[in-house]
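Read the figures in this text as sums done on the coordinates, not as results from a lab. All values derive from a computational prediction rather than experimental measurement. Cβ atoms are built from the backbone, for glycine too; each structure is taken alone.
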Structure 1
Amino acid sequence: MELKSKNLFGAILLFIVLDLSILVINYWITYQISKDAIAINLSGRQRMLSQSMTKSLLMLQSQHSVELIRATHEEFRDSVSVFDETLLAFKHGGLTVNSDGEIIRLSRVDSFPEAGLIDQTIQIWRPMHELLLPYMTGSLDMPEQLIIQLREQMIHNNLQILDLMNRLTSGLERQSLQRANTLRIIQTIVFFLALFNFLFIVRKFHLLARQSAMKTQHYNELAMRDPLTELFNRRQFESNLEKEVATVDRHQHSNIALVMIDLDGFKPINDKYGHEVGDVVLCTIATRLSEGARVNDTVARVGGDEFMLICPDLHNKEDADAFCQRLLTELSQPILTNVGQVSVGASIGIAFYPDHADNINDLTRMADKAMYTAKSFGKNRYVCLDPTRIDVKPG
C-alpha cells in the first residue's frame, strides 16, 4: 500500500509538471510568434524604406520649393537612419524603432540562409552609408554631385535590396512557422502524456477507492462475524432480529420463529481432545446449520457452543416441527476429526413472534426457557414453549 501511495504521489507530481510544461510551451509559442512577427514586419519595412530612399533621391534632383527640398532631406535622413539601425539590429541584435516610433528589441538573425541575406544586404548598403555618414547629423545639405551618385547607386541597388528583403521576409515566415509547428508538436506530445498520466491517476484513485471499500466491507464483515465459524455474531444477530421484528410489525399476517440451540456433549469432547478438535466440531456444526437453514434464515453463533436462528414465516407448528427435526438429525451425525469420529447432540428451544411474545426481550427469554426445558427432558430434542403449554419433541 505504501508503494502504491508513492506511485500515486509520483503520478500526481508528474501530472502537475506536465500541466505546467503545457502552459510554459503555450506561453513560449505566443512569445516566439510575437517576436517573429516583429522581425517579419521590420523586414517588410526595410523594403518600404529602400523604396522611400530611392523616391527621396529622385525628388531631391527635381525642381521643387525650398521647403519641400528640406522636408525631403529630413525624410531621407530618417529613412537612412532607421534602415541602417534595423539592418544592424538584424545582424547583431539590439534596439530599433517600430512603425509607431516605439523602441523595441530585435533578436539577432543567425539562422541559415537568413543570416547570409543580411550580410549581402549590408555589403550592398555599406558603401552608400559611408558616403551618407557625414550628412546624417546636423543641417548640412548634400551636394548635388553626391545626390546624383547616390541616386545612381540606389536605383542600381534598390532591386537587389528589395529581392534580399523579400527573401528575408519569406525565410523568417518559414522559420517562424517551423518553430511554431515544432513547439506545437512538443505541446501535443506533452498534452497526451499529461492525459495518459491523468487517466492513470484516475484509475489509481478508482483502485484505491475500491480497495478501501473492500477493506471497509471486510472490516464490517469481521465486526459482524464470529471469527471461528464465520457465522453472524451476537451483536449482528440482535440487529437482524430487530429488523425482522419491525418487518413483522409492518405486515400483520407474518411471523418469525426464534430458534435457540445448545450443543449436548460438546464440553467433554473439548476437555478431552482440546480446543483444536473442539473448533472442528463447532465449524462443522456451523456449516450444517447454514446448509440446513432456509435462504432467508439468519444463523449466528452467540456463545461458546450456543447458536441461534431467525426463521421468518414458519407458518405453523407443523413447519416448525419439520424444520427442527431436520436440524436435530443433521447435527447428530458423526463428525470426523484428527482423533476419529465424535458426535454431539443438540437441545433446541423455539418461540414465535408475535404468538408467544410481543417484544424481543420476552421472545428471547421464551426461546431460552424452551431450550433449557429441552435439556431438562433428556437433551437431543426440541421444545416449543408458550405461556399456556409445553410441547417437547425428542430427536
Structure 2
Amino acid sequence: MQVAIFGIGGVTRTFRQWPERVLGERLVRLGHSVVAYGYHDPRSPHLKERSEEIGGIQVRRVSPRFWPARSLRKEMARNLMPDVAHLMHPRNVLAFPATRLLRQWHVPRVFTWLGPFHDPYLVDDRESPLEAPPHYDRPIFSLRKLLRQLWQGQGLRDNLRNFALHWPLAQADLFLACSEHEARELTRLGMPQERIRVVPLWIEAEEIRALPARPPEQLFSRPLILFIGQLTRRKGADVLLEAIPGVLRRYPAASFAIVSHNPTGWPEIEQRALALGVRGALHFLGQVSEEEKVALLRACDVYVLPSRYEGFGLPLLEAMACGAPIVASDVPVIHEILRDGENGLLVPRDDPQALAAALLRVLGDPVLRARLVEGGERALRERYDGERLIRQVVAAYEEAIAWVRKEGGSRDG
C-alpha cells in the first residue's frame, strides 16, 4: 500500500516518538511505502532539510501555504500516487491544498484531528479551552457557509482561514480519532458517526526500554519531580510552581526539573519562583536529547503533567515506559489514558493544593508508587501496544479505500 501522511512538524530525526514518525515506521515495517509531507522551515534544525529518508519514510518538506501551494503540488506529483492519504492536526495548513489535489485524484482521505480543542475557532482560548463551552457554530466546513459569512460583511481574511482549516475535515472519507473525546467532538460538529473509528496513539516503548541505563547528566537532591513540556499556560507549569511550597514543607530538599524545547515563558516562571521563595528548588534544563529525557524519567520519583488540556498526552506513555509514577490533571484526554489510582493519580485542573497533596501522597507511599508503575506497564501492554494498533490503522485505511471504490470517488462538497 502507498500511504501519504500530511502533518505539521511531522517526521524528524529529533523527536522520535511523534505520531507521524511512529505511524510511518510501523507501516514501513509491514511492507507499505510511506511518504510524509510536512512544513519546511530553514530556521529550524529539525525542519530545514527539504528531502530526506528517516526510518524508511520518504520525508518531503514544503512551504506551509494554503494557496497556491506550488511546492506541495510539485512534490506530490514527483511521488507515486498514494492509495490512501492520512491528514493530521487541527491547524495543518497543508491539509487544504492536499485535499484539493487528493479529491481530483480520487485518493481516499483519513483524518486524525489530534485534539479538537487546539482549534482556535472552536474554543475561545486554546491555552485554557475548558473554561468556556465550545462554539460548534463557528467552524466553516462548506463553501456555502463561507459565502454567507462574507455576504454578511464579516472579515474576509479570518473567514477564509477558517474555511481553509475546516473544509478538509468535512471532506474526509473516514475519521481516525485518537481518543473518545475526539470522536465525541467530531460527532457534535456534525461529522457522520458511522465514519468515525477510534484508535489511540502509541509510542515505541520497547525502543525506550532498550536504551542503556545511565544516570542523568545533572545531580539532583531528592525527591525529584519532573515536568516535560512547553512553558505555556495550557501545560500548567504555573500550577506546578504554586504547588512547590506545599511539597517543600514536607521535603525541603526536593528538586523540580523542567525540560522544555522552547524557553519562551521561563523568565515569567523564574520571577514567580523568586517571589514564592522556591527558585533554589527549580532546575531548568531546556531541551535535552531523547537519551537524557529517558534517563530523567527513569530517575525521577514522580512525573507530573498539570495540563489544562491535552490533545492526547504521549509523555504519559513515555513516563510509563520508563517506570515513573504519574500525577496529572483530570482533563481530556489524560483521564482516558490514566485510571485514577491504577496507573496514575488524577487531580482537578488549576488546583495547586490538590496537586501538592497528590505529589506528597505518591512520595510518601512506596506501595502506591509500585502500584502506579505496575499499572502503567499493564496499560502499555494492554491498551497501547503498537503491533495491535497499527493493524487497526491499516484496517481503517482499507475500509476507506473500499468505501471510496464502492461510491465511485471520494466525498464531494
Structure 3
Amino acid sequence: MLSSFISPLYVHAQSIESASIKGEQIEVLIDPTHQLTVFDILNEEVFDQNNLQWEKSISRTPSYGFSPHTYWFRFALPAQAHERLLELDYALLDNISFYRLKKGKIVETILTGDQYNFSERPIKHRAFLFPLPKTDQEQTILLKIRSTSAVQFSLTVWPNNTFFEREQNFLIEHGLYYGVVLVMSLYNLFLFFRVKDNVYVYYVIYVSIFAINQLTLSGFAFQFLWPNVPTWNEKSLAVLSPIALVCALLFVNAFLKVKINYPKIYKFTSLLIIVSLIATAASIVYPYSMMIPYVASLAIVISSTILTVSYYVMFNRRYKYDVYFSAAWSALLIGVAILSMNKLGILPRNTFTESAAQIGSGIEVILLSFALAERFYDAMNRRLVAEKESLLIKEELIFTQKKQNQELESRVNSRTK
C-alpha cells in the first residue's frame, strides 16, 4: 500500500541523451505551515488527517514566483544502467532537501541550497547537481524547496559525459558575454584617464555591477567570488542592484548633461538617486525577501525614467549618439522586463526568458560604448571647430591690429614730413 501511495508520475529517460523533466511529469504539494517532514510525506495517515493531496504541476517548468510557502516535488526515474546527474538549474534557491527513495524507503538524503557554504555541495558546480547511481529498480525523487527568491527551476537528468560536454558550450557563451563587458569596461576606463570625464567612470561601475549581478543569478559569483559567505550571496542582489541604479542615473545625468539642459528632470533623477541609496542601506539591514520586491519596483521605475528621458532628449537634440543611447536602454529594459515577468511567474522559465536580461545587457553595453565613442568624437570635432574659429578670429584680430598699426604709422610719417 505504501509503495502505491508514493508512486509518482514517471519520467521516461533515454539511455544516452539527457531527459528534461517537464512540469506535467512532476507532482507538487504546497506546505504553507512549513511543518511537514519527509516522514509526514511518506505517511498516509498524515495526508488523511490534514487533507493533503499531490497535484500535477500546472506549467511545463515549475515556477511559483516569490512565495513564502514550502514546496514539495516528486517524480519517478526508471532503472538506469549508468550513473547520471540530476541538475536543478536555478542557483538562488535557499534550502533544498533531496531524498532518493527505493520501494518507499529513503536511501539517500542531501541538504543543499545557497544558504549552505559552496564547499558543502555534493558536486562543486554553480547549479545544484545530485548524483544518481546506476540501479536496476525504479527510484522516486522527493525535493523539498523553500526560498526567499523566486521558486522556479528546471530539472534535467544527464549522462555524466553529456552534461560536461554541454557545460563547455555554456561556459563559452557566458565567457563571450563577460569578455565583452570586460573589454568595454577597460576601454572606457582608458578613455576616462585620457579625457578626465566622470561619465566614463559611471559607465564602468554600472556595467561592472550589472555583470556581477548576472554572475550571481547564474551561480558563478557564489562559486568563485564568495563561496563561503552564503549570507552575502543572499543579500548581494538586493544590495548591489540599487548601487547599479545610482550609477546608471549618474551616468545618464552626465551623458545627457541633464543638470544644465533639463533642471526639472535633474531634480527628479536626484530624488531617485537618494531613494536608491536608502534602498541600498535598507537591503543591508532587512531580509532579502522583504527588500527584493521594493528593489525590483525601483528598478522598473528608474529604467522607465531613463528610457523616457533618453527618448525625450533624442527627439529634441537629434544627435547621433543619443540614438545609440536610447536604443541601448531599450534593449536592456526589454530584457529586464522579460526576466522580471519570468521571476513573477507570468512568463514560462526557458533559456530565452532566463537569458533575456543578459542578452539585453550585452546589446546595451556595446551600444553605450558606441554612444560614448560618438559623444567623444563629437566633442573632439566641436573642440576642433571651436579652436579653428578661435584661430580665425585671432588671425582677423592680428590682421586688423596690423592694419591699424600700418595706418597709424602712415599718419605719423605724413605729419613728420
Structure with the greatest value (metric mean count of other Cβ atoms within 10 Å over residues 148-155, set 1, 2, 3): 3
Rg and Dmax of the Cα atoms in Å from the coordinates reads 30.2, 136; which among 1, 2, 3: 3
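Which of 1, 2, 3 yields -20500 for helix-only ellipticity at 222 nm (-39500 (n - 2.57) for each DSSP H run of 4 or more, over all residues; to 500), as computed? Before the final figure, lay out each step's value.
On the way: 1: -24000; 2: -12500; 3: -20500.
Source structure for this number: 3.
With distance in nm of label points 7 Å out along Cα→Cβ at positions 60 and 300 coming out at 11.2, pick the structure among 1, 2, 3 it was computed from.
Values: 1: 11.2; 2: 3.9; 3: 2.6.
Answer for the origin of the read-out: 1.
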Which of 1, 2, 3 leads on distance in nm of label points 7 Å out along Cα→Cβ at positions 196 and 228, largest value: 1
